[in-house]
Each structure stands twice: as C-alpha cells, then as structure tokens.
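See the structures that follow.
Please treat every number below as a calculation from the coordinates, not as lab data. Bear in mind the structure is a predicted one, so any value in this text is a computation, not a measurement. Cβ atoms are built from the backbone, for glycine too; each structure is taken alone.
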Structure 1
Amino acid sequence: MAKIFCVANQKGGVGKTTTTVNLAAGLAKVGQRVLMVDLDPQGNATMGSGIDKRQLRLSVYDVLLESASVVEARATSDKCGYDVLGANRELAGAEVELVDVERREKRLKTALAEADAHYDFVLIDCPPSLSMLTLNGLCAAHGVIVPMQCEYFALEGLTDLVNTIKQVHANLNKDLLIIGLLRVMFDPRITLQVQVSDQLKAHFGDKVFNSVIPRNVRLAEAPSYGLPGVTFDPSARGSQAYVAFAEEMVQRIRSM
C-alpha cells in the first residue's frame, strides 16, 4: 500500500516544492516507486521534475474532475526516476468547478486509491494557501511533512498549519497527522537559526527529522535546468542531505 504524504506549509517561500521534488528523487534513488503530485497551478514541481507543463495532454486537473484516472494522466520523468501527476494554469479553474460537486474534498483521495498498487510513496506538493486544492491533498494524505526555515516567522506559520491539520483531522481525515518537521536552508553559522532549531527539538521532540538540509547554491540552480538537485548534482551537499532524508523517511515509515 502506498504511503501518501503532503508537503505543506502555509508560509510561502519555505522550500516546499524543492523538498517535494528532491525527496521524490531521493526516494527513487534508494529503490522506492514514487508518484509526485503537483497541486499548485504554477506547476513548478512539474517543471522541476523535467516535465514541460505546457505539453501536458492530461493533468491533475482532469483527475480532480474525474475525466481521467491517475494512470492515464501520469507522466514518467526518465531523468528523475519517478512518475509525475503534473499541473498547469488549468488547475486554477478547478477551484471554481469543484465548488458545487459532490465529495469535492475527496476527489484526489478516490483517484489515488485506484493507483495504490503502483507506488510505495506518493508525495503531494501543496500550494501555500488553504484552498480546495490543499484540502484535497490533506484529505488524501496519511501525513504531512513540514519543511521550515529556522526563523521566527516560520514558527508563527507553523502554529497556523498545526491548527489547520487538527481541523482536517477532526472533520475530514482521521488518518492525518504530522509525520515530521524538516529544517531546510539551514546555516549553523547564524545563531538565531541554531536557537530556533533547538526550540523546535525541545517542543516537538522526535517529530523533528534528524536530517537537516543546508543552504546550498546547487539546489537553487537545479530548477532552472528542470531537474531536482539530487539529479542535477548528486555530489552537492544539499543533494546528499535530501538522499539521507529519503533514507530516514523509509526507516520512519517502517517503524510506524
């Protein structure tokens, strides 16, 4: 059975998409069958996986409107080693079209259930806002991976996200829980970041992943080549950190 995880944070610019595509590539590298679902109309995770969003014949939009299955709409990223359920600007229209339909928040969950046997992991890249698209992701998921920078405002955003997850857990998805917090863009030379990291570990304990993703130029460059950093430059510190994170994820899921 596939384990389905949302990569979510209601604060923008914290590395959600970078984390999703690099974790997908890292999991593929350690032998897992992976589907990456792009739920953001900007389609950055799609482009960052080597798939041209402008050339998509079918996308997650068609899956949400039940005009195509996941198997029909997925594309394989040969360079990255995982499958992509891509997104483009069409997806922005899904918000409006889903307003009056039945089971609107469970559309993605139903679609992924049909492809369950094909994958070990499904990773969902959510938009930063709490929208119908994000709600579909949270309702489909077994858990949430929260990438966050070790800065003061990130703690504020984390409080909002935890409250959102509690509400979805109570009303729509009893399986949903926070799998863990991933510290990203981390620079140990900055005292504040070290202090916030210590606060996170003190407050959330083993919910904080051991893996830490350093601030890394090669990770930032990779999207311009349409690739995750793990594929673009496997020897980079950031890429190696994401592969280590993928291994930690596999171990954590086995122990759950």
Structure 2
Amino acid sequence: MPRLVRGIHARSWIAAAAVVALVLASAAARAGEAKIAVAANFTDAVKEIGTLFEKSTGHKAVFSFGSTGQLYTQISQGAPFEVFLAADQARPKKAVDEGFAVGDTLFTYATGKIVLISKDKDRVKGEATLKDGNFTKIAIANPATAPYGAAAVAAMKSLGVYDKISAKIVQGNNISQTYQFVETGNAEIGFVALSQVINKKMGSRWIVPANLYPAIAQDAVLLKTGADNEAARAFVAFLKGKEARAVKEKYGYGAID
C-alpha cells in the first residue's frame, strides 16, 4: 500500500477515535448523580430500579435507606437528599408544606402490604397464630416512625389481640431491622413488608388481609435540593415509567397508574 494511502487511513482512524472520545466525554458530562432517600421496605425494588435507571439514562442513583420518620428528620435538618421515597403519604406532603419539596412533583409510587412471617415452616397459620399467642417475641417496625409498623399495630388491634400480646413486641428501627430480628431468631414471628419476602423461600407466612389495616400508599417527591438537578428529575420520571412499574409489581406492590 502506498505511503500516502496508509497515512490517509491512519488519519481517518485517528479522526474516528477522536469523534468517539468526544461523544463519550459529552455523555459523561451529561450524566449526573441523584441522592435518593428511600423507605427501607422499598430497598430491594429500588436497587433494581436504580440499575435500570442508570442503564437507560446514564445517570446514577445513590440510595440512603431508613424508616420514613428517620429520613424526614434528616431532610428537615438539612441532609443533602434530592428525592424522597417515603412509606406513607403524610411526610412527603409535610415536606411540601414545610418548604423542603417541590409541590407539583408529589405522587404515589407504590402501595404496600404487610405479611406475618416465621423461619419455622409450621409456625404461622394465619390469624390463629396471633390469637393463640404461642410465641415469646413478635417483631414489628417502630410504629412511630415506620408506616409498616403502624400497619402491624392496626392489624393486631383489628383482630383484637394487641392488648394480649403487646408485651411480647420487639421493635426494629425500620422494617429491614425488623426482618433481621426474625431471620436471626431473635423473634419467632414478625410483621414485615411483603416486598421483603415475596421472592424468598423461607419458613411460613401469612399475607395480612388488606381490610385489617389502613392502606399503605407510598408517596415520592422531588426535594428542593434536587430541583435543578437533571438526574434527580430524571429519576422521578423514571419511577413513573413502565420499567419501574414492572419491578414494583415483581416485589408485590400494588399497581399505580
């Protein structure tokens, strides 16, 4: 091959490589990061959604997990979260009312369910397990800060067993810690989120009928700290989309239109 032709080919490859590098650099410059505060019940689902979000948009979601009450306290004290995914509707609305969030971004992203579980495959037999009271410890999330814990209390009261077994209750700081109490055997039974166990084979379980506790509607809102962050706004939009919806349904959350 003549030297001139080889030189032209070399320059063409260099030019093409430069274009590719420019495109990649431009994409990297556009990619951003969103800091998301997430109620603990939604941990597994949102991690999967986060992976899809990054693949789809190039943006990265960084998650912090805790009880809804704990997260709201951190937000009110200036934590640098940009999106808030709660386990109730009250605190995202409170975030709007108290000036921490963008009002027109408030929406319900999921509805949850509670389930009574045990490592023992013969332990949980519906409401009879609670009425018999044949256990030493029952785990729930702190009802003052965790909506799933409040739902557990409501279910026990609906069944008329709360006063009888309240002395046996051990409280987790959030629903993840509550699950650990049961998983490690520190409590024979416990109320957790269906999403935590729906894809796991373990012991015995009873999905608590929805008429025994108030609906667990979970709201999300864009915080004012993320109002100018393209990645944060993109995450809120992605959470409403078909890919995220499929993940939510996979983890047992009610469909949201």
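Things to note:
- Entry that produces 0.05 once FRET efficiency 1/(1 + (r/R0)^6) of positions 161 and 233 (r between Cβ atoms, R0 = 30 Å, to 0.05) is calculated, selected from 1, 2: 2
- Here the criterion is distance in nm of label points 7 Å out along Cα→Cβ at positions 177 and 193, and among 1, 2 the highest value is seen for 1.
- With Cα extents along the principal axes in Å derived as 92, 45, 30, matching label from 1, 2: 2
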